[in-house]
Structure I
Amino acid sequence: MAFKKFNPALPAALCGLLLSFAAPARAVFEDIPAGARQLGFGGGGAALQDPLSFWANPALAGTARKFETGGDFLASKRTTQGPASFDAYGLWALIPRMAYGRMGTFSVGGLYRNDGGLVKQKTILFGWGTSNYKRTDAGILDFGANFKILSAAAPGGVSASGLGLDLGASFRPDETHTLGLAILNLNNPSFKLGVAKDNAPRVIKLGVSERREDYTLSLDLSRRSASGGQGGNVSLNPGVEYVWRTERAGQLFSRAGLNLAERASALSAGLGWKHLASEISYGIAVPLTGSVSPAHSLTLALRFGDRDVESEYERLIKQEIKYRKDLVEALDESARRESLLKGELASMKAETDALSARLKETQEQKATVKNEAARLEAVVRRQAAAEAELKAMELKRKADKLNQLRYDFSVDWQGYLKLKGGGAPADVLKGALQRMISQYQDSGIDISQATVELQGLVR
């Protein structure tokens, strides 16, 4: 009996063929929820101020002003495109930096996803998000971009790699609201695993969020292109979060959300705990159609660079004492010079009066009259110069007083920001702002920051 020659490419082709029929959803690199907080919000993140939101909108990375890092885990039976079965593990870091004279945040992340051994997907992300890129009367506009290295592998040594590009923008009209727009997988990269071929879906996300003292509301609308052998879909993701504050044990968060999408609707919830510079969150999503197989997610985040409040206040007090001492010395010197100038002006006035009297007495002496007139003119010039210098000293003293008021206001404003950053209640913040405004409103300095902040709290 004759045997045909063995073809080594046949197992890989068969694996790809089996892969194309065995997996519930054959799409690759979908926009799965990044972290437990996003899962608890229903999967939305295009306008959510969260450390992991750079996966959903690169522009949101710029809101992080301290170094942050962490890891997350997600196990789910569904993706945003439909039924699936996978585990995903991620690591990330946010690094605020100055680039080309502008502040921004560099984001780096890695994601490993295992679809039940059928496909293994790896993503390495490098991104940049601006911080307060453009300020206008209407609000603050920021932009961001992610560059992704994508790799997918199937059994039998079949693998494919590609590059992905994400673009995003965010707009904050005030301290409470955020609008976000992002396009993920803009270049729609293609991957071929054996006989199976697919494209990472292009996703257009539009989101809005409202962040108050005790709660956060979020709403996302996403449109995905066709992938995995199925047509694209549209999802709507409303979510809410409430903060439970404790005196010493940090902050507790409760979350709820809804994902409304063809083939992927789910009801989600989540819990979180934030204490000092660490935060841990858990999220769960229960499908509304098909088999009830909940998705679970866990996230741990760490923030670095937080300063001790007492030492920060001590540093500010020392700076204030030094500034006040220098200012008092400058005021004393100005007062001394002012006193000397006044004495000199009085002396010159007396001399002017005496010269005027002598000029009248010597009107008949023509030769001496010219000399006295010239001398009188010189004295008048000196008097004018002294008066100008006195006026300049008075203006400088007024400017020093205004500088003192501006500094006092900046110290009070920094104290208010510390109160706000420490999670002080709204009544305490309002009282502090009202005291500041009543103290400085007629001083002639700019206190618009406190006025705008008070208006935001009153709303």
Structure II
Amino acid sequence: MKITQMSRTRWMIPALTAGLLFGCMPEEDIETEVEPRMNEGEIQHVTEQWHREGVAGANPGVGGHIMMQAFYWDVPAGGTWWNTVKGKISSWNNAGISRIWLPPASKAQNGPFSMGYDPFDYYDFGQYNQMGSTQTRFGSKSELQSLISRATSNNMEVIADIVINHNSGGDLEYNPYTGTNTYTDYNPASGKFFRTASDFHPNAVRNSDEGIFGGFPDLSHSQGYVQDWLWKRSDGVAKYYKNSMGFDGWRFDYVKGFGPWVVREWMNHVGGYGVGELWDGNAGYLKWWVDQTNRTSSAFDFAAYYKMDAAFDGGNLNELNGDMLWKRDPYKTATFVANHDTDIIWNKLMAYAYILTHEGMPTIFYRDYEDWLDKNKLNNLMWIHRNYASGSTSILHVDNDEYIARRNGYGGNPGLVVYFNTSGSWKERWIQTNWSSDQIKDYTGNSGWEPWTQGNRWVKIQCPPNSYTVWSLK
């Protein structure tokens, strides 16, 4: 999350030998199995659940959902953004996007100029004249509803960016818990969820929670009144967003600011897809948070984000052998290359090739797709994700400038092999595939080879300098 225009700063895996190596296969190649920290029964259960959800909800394709972050910091003001996004729905759907993440949609303190992260009235989507405007920065309530309707008719889920750590825009009042005057008197024009000093920290129930952001009034989720309005009431924020506005899920902003039990309660009462912004590169901490929500919510994989930066920008692909959330809990992981808060990876196409061929739900950043990168190459990678990115992951080879991994396939899908090469010359390597005596090809078009695998599933593949290839059955 970001309020001002100031940018925020930027298990060792057990190695298993590949068994007996034949003929010209190099003996130094090893196969490293990436094992989620779940037992086989849990893996089978969540895998089957994931596939059921894919069939019952939006159609994500073989590799699962792809989410578009449908905004960036300081998108054009003037109430045009909802219509801009609406105009992209059809092309995004055709490209394979099955979820869109919208910015905080309700009226905030900075009215027509706010990106929504300083929430004031959770029920004002651009229909009340307050905080300096009727429309939000993004448009009107009717325009938002039209956007959501368009997405739903295209079988796409719409994810609300929900900011419940803090509020902004309240009037000044005497605060008996601090003995001073504080901006904690909230009288929204919607007539819903009035707030006073008792609903923020400190109060009679609790002095503080896990974190406060930027000096804003810190909402107290321990107060029964706050719980009622956020997720318990039939007309509370969560149920209104889902049942009246048509949102399908939640991106929880700044979850370091409150206990994971808050997300657990929200999700248990309302459901939908959930993903938390736990800005931390420690995969163990990310996994702990997911578990504390009772696995009702995913988390963005900041551990993978920083490892990709070290690997693709830092020139050491061994970093990809490091600990990441998707390796611990792939079904509760959202991977990403950039977002509205942080954009440190320069070698982005490599990073997108990584997240679109590996486990976890990949997220595409609006500006990368629409403005900065080669859209055709991103579309190609999304096509690969939807058609071949299935099953568990085995790392076949990794060194300073080469990385090869295999997706092992699932339910009759053949899976794939992805090859990264950050050196200045072509590379070739023998690897073991999922396929015996079959012809394969590189679906990126970066290599023209179409080799046949041997009866023991070994084959030689190649990768151009500073590039990637993705192989599967022809």
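Have a look at I, II and say which one yields 7.9 for distance in nm of label points 7 Å out along Cα→Cβ at positions 265 and 337, as calculated. Answer by label: I. Compare distance in nm of label points 7 Å out along Cα→Cβ at positions 137 and 169 across structures I, II and report the one with the greatest value. Evaluating distance in nm of label points 7 Å out along Cα→Cβ at positions 137 and 169 on every structure, the highest lands on I. A value of 34.8, 152 was derived for Rg and Dmax of the Cα atoms in Å; which structure in I, II was it taken from? This figure was derived from I.
Hey, distance in nm of label points 7 Å out along Cα→Cβ at positions 89 and 401 derived from one of I, II reads 6.8; which structure? Value 6.8 for distance in nm of label points 7 Å out along Cα→Cβ at positions 89 and 401 corresponds to I out of I, II.
Starting from the value -12000: which structure in I, II was helix-only ellipticity at 222 nm (-39500 (n - 2.57) for each DSSP H run of 4 or more, over all residues; to 500) calculated from? The read-out comes from structure I. In terms of distance in nm of label points 7 Å out along Cα→Cβ at positions 225 and 441, the structure with the greatest value among I, II is II. When mean count of other Cβ atoms within 10 Å over residues 273-280 is computed across structures I, II, the figure 14.8 traces back to I.
No lab work stands behind these numbers, since they all come straight from the coordinates. On a predicted model such as this, the values are computed, not experimentally measured, just so you know. Cβ atoms are built from the backbone, for glycine too; each structure is taken alone.
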